[in-house]
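Chemist: Before anything else, here is the set of structures, which you'll find just below.
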Structure I
Amino acid sequence: MHIPFVDLKIQYQSIKNEIDNAIEQVITETAFIGGKYVQQFEKEFADFYGSKHCISCANGTDSLYIIMKMVGIGIGDEVITVANSWISSSETISQTGATPVFVDIHPNYYSIDETLIESKITSKTKAIIPVHLQGQMCNMTAITALCEKYHLFLIEDCAQAHLSEYNNVRAGLTGIAASFSFYPGKNLGAYGDAGCIITNDDALATKCKMFARHGALIKHQHVMEGINSRMDGMQAAILLAKLPFLQKWTEQRIANAAYYQKILNEVDEIILPMVRPNTKHTYHLYVIRAKQRNALAKFLHEKGIETTIHYPTPLPLMEAYQYLHYSEKDIPVSAKYKDEILSLPMFPELTELQMNYIAETIKAFYTK
């Protein structure tokens, strides 16, 4: 049996007519840049998600950068984020001219440890970017309180958290703005790069849209110097075709995670993901911690099961951030877990037959 880490082909086959029609319409109407499909996606995603504004972007990385630039973050500032994430969460801070400040992960939930944030706040701190990793939201009560106490911007990185919730509030609706990625493997994925910003702040929405479109809301009328970060019509149309299925796909992910928990619960050599209280985990990733992680991953691969590691090196320990002089002592949990975490296959169409095979293979590894 071969089980991919994510099976985008089977998802396409399940909604083939909707996708093919969407692509054909864009080509027929030559609606490649801007136009009605982009506008329609922005409206429908905002309405669906419960946000006042949605500003489409070329990718999720751009959306983080745009938000920070438009709230005025720049040279001399500091922005706090988590030590274990994809580099978009930190490189966009540096691109504004600010300095990323890394906080270790929570030992149970693998996202930013809210109890360690306050000690990192200085007179230069301008924002906190909680990254809702793996589909589970951070402790937004604690983080919001810190932002209010120190007058900091709260910018949510929701690249892995479509429809996730904390205290019945969706990811992206607590801070001043939020970044979403629609990279193909995301819970809502395009067929190329795409992303968006959501916000309830009218002025910020206007500035973000303007900056993302060369500093102009009307062509040739440039109010500022901006960047070119546009979602193309093809990706917008594909996302529009997929959006009605997102709720069902989310429920399937949650059900699959529950089944994993049931069939892997008795494997003492692995630690299963924990769910933070009052949280709806949407399982963009299903991440275990495993003894002999590398050997287990190799064994699974040999048996046709694809896995991956999110992430093999914590951000502050990468060569790109040597100038900040972090060591493993600064982020002990991230440093320890980097050799233990393993992401198992997770997608809505994953079957019980496939998950049983994965569980049996894991058990076989530890009993051989």
Structure II
Amino acid sequence: MERKMPFILFLLTSLFCAAGLVHAQIGDRVLINGYSSFEFEKQFGDEGEGDPRGSFDVDLFDIVLNVYATNRLRVAADLTWEHGTATEDGRGNAAVEYAFGEYTVSEMLKIRSGKMFTHFGIYNEIHTAKPAFLTVKEPLSTNKNQKFGSEFRFYPRWLGGIAVLGGTQVGTMDMDYILQVSNGDQENTNPFEEDDNKHKAFGGRARLYPTRRTEIGVSFYSDKFTEFDSTGEDVGKRTSLFSAGGHFIWRVGPLGLEGEYVAGQIRPSFADNITRWAMTGMIFYSIQDIVVPYFRLEHLNPNTKVAGDNATMFVYGFNIQVDSGLFVKLELNTVTSDEFNNQFSGNNYTEFKGAIAIGF
């Protein structure tokens, strides 16, 4: 036994050293973060598109991975479980929000390929990261306009393709940009696997930072959709979609303002063109960097040629930072709409929303 002791000590020492080396390598090359949001909604009254019953919602739990394979190569993924995912019971949803590889040629030029968010405006690339913004939900008017009275979104949530991006300085100001080429959006095929027509979607965003507390951005998205007959056959014609927008974020001391405007046109081969626009604006005030009251206005005109189809939302709330990475959000959403709005049909209502958002 005495002869074996030095060997056993050597083996244990080697294992501890190896474990320490592996831990160091993982710590240097792999970052694991995430976030979650637990929410509650209760509509006042029975008429409206909210939840008159009052429901808890295990909205999402996300794990975010960043693997630095080399100094230039990064692999990133966001895995999400929504609404208490239980696939055997057909409940909730499990998804890959994004999964891409990114190679850095220089700070001004990076090349990305895979599934990624559509980089448009303020919210789309962070819409799942609930601790990253003040309100319970991102604006419906500019980000989920199909739930606010539009037939089509201004742009898809995600895309599968290639992007070039980077950042540089313009004089004394910082700026960044991204340009994306993708399959676009379609219903009859998986857009992250194949395209149902030869046309590719193009989009991009550029942001300029005149000061550390000021951001100005412009975005665009262009695509063509396949048109099908009643039997599901491609008729060889296309519906064009184009959207463009601008946004700003401005902070001075505890006071902050942000705004976004999006407009665009849908041009089907078989019907009149649809021109639409949306806006959102928010003012907020930080009290001791702990409590932030805010007010947001949202408005959508789904079709400028149709009278009486507009929708507006007023959002009043508080964002309270309880601890590092822990936020409580409390707000009221009041929706007013015209009679011919596809989503609300003139049924005005107010809903309470609350959330516990955690980032780690």
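Derivation of every value follows stated rules applied to the coordinates shown; laboratory data play no part. Note that this is a predicted model, so its numbers are computed, not measured. Cβ atoms are built from the backbone, for glycine too; each structure is taken alone.
Chemist: In terms of relative contact order in percent (Cα under 8 Å, 6 or more apart), which of structures I, II is highest?
Modeler: Values: I: 22; II: 14.
Greatest value across I, II: structure I.
Chemist: Given -2500 as the derived value for helix-only ellipticity at 222 nm (-39500 (n - 2.57) for each DSSP H run of 4 or more, over all residues; to 500), which of the supplied structures I, II does it correspond to? Write down the numbers at each step before the final one.
Modeler: Numbers: I: -11500; II: -2500.
Comparing all candidates, it corresponds to II.
Chemist: Same structure again: To test your reading of the models, identify which of I, II gives 17.8 for mean count of other Cβ atoms within 10 Å over residues 60-67 when calculated.
Modeler: II
Chemist: Moving on. Output the label of whichever structure in I, II has the greatest value of mean count of other Cβ atoms within 10 Å over residues 172-179.
Modeler: Largest value of mean count of other Cβ atoms within 10 Å over residues 172-179: I.
Chemist: Further question on the same structure: Given structures I, II, which gives the highest value for distance in nm of label points 7 Å out along Cα→Cβ at positions 140 and 164?
Modeler: II
Chemist: On to the next question. Out of I, II, which structure matches 15.2 when mean count of other Cβ atoms within 10 Å over residues 244-251 is calculated?
Modeler: Answer by label: I.
Chemist: Can you tell which of I, II yields 39, 27, 23 when semi-axes √(5λ) of the Cα gyration tensor in Å is derived from it?
Modeler: Among I, II, the structure yielding 39, 27, 23 for semi-axes √(5λ) of the Cα gyration tensor in Å is II.
Chemist: Between I, II, which one scores greatest on mean count of other Cβ atoms within 10 Å over residues 92-99?
Modeler: Structure I gives the largest value of mean count of other Cβ atoms within 10 Å over residues 92-99 among I, II.
Chemist: A value of 4.2 was derived for distance in nm of label points 7 Å out along Cα→Cβ at positions 68 and 292; which structure in I, II was it taken from? Numbers along the way, then the final one.
Modeler: Numbers: I: 4.2; II: 2.7.
For distance in nm of label points 7 Å out along Cα→Cβ at positions 68 and 292, the value 4.2 is produced by structure I.
Chemist: Next up: Please compute mean count of other Cβ atoms within 10 Å over residues 84-91 for structures I, II and give me the label with the greatest value.
Modeler: I
Chemist: Just checking, which of I, II has the largest value of distance in nm of label points 7 Å out along Cα→Cβ at positions 36 and 268?
Modeler: By distance in nm of label points 7 Å out along Cα→Cβ at positions 36 and 268, the leading structure of I, II is I.
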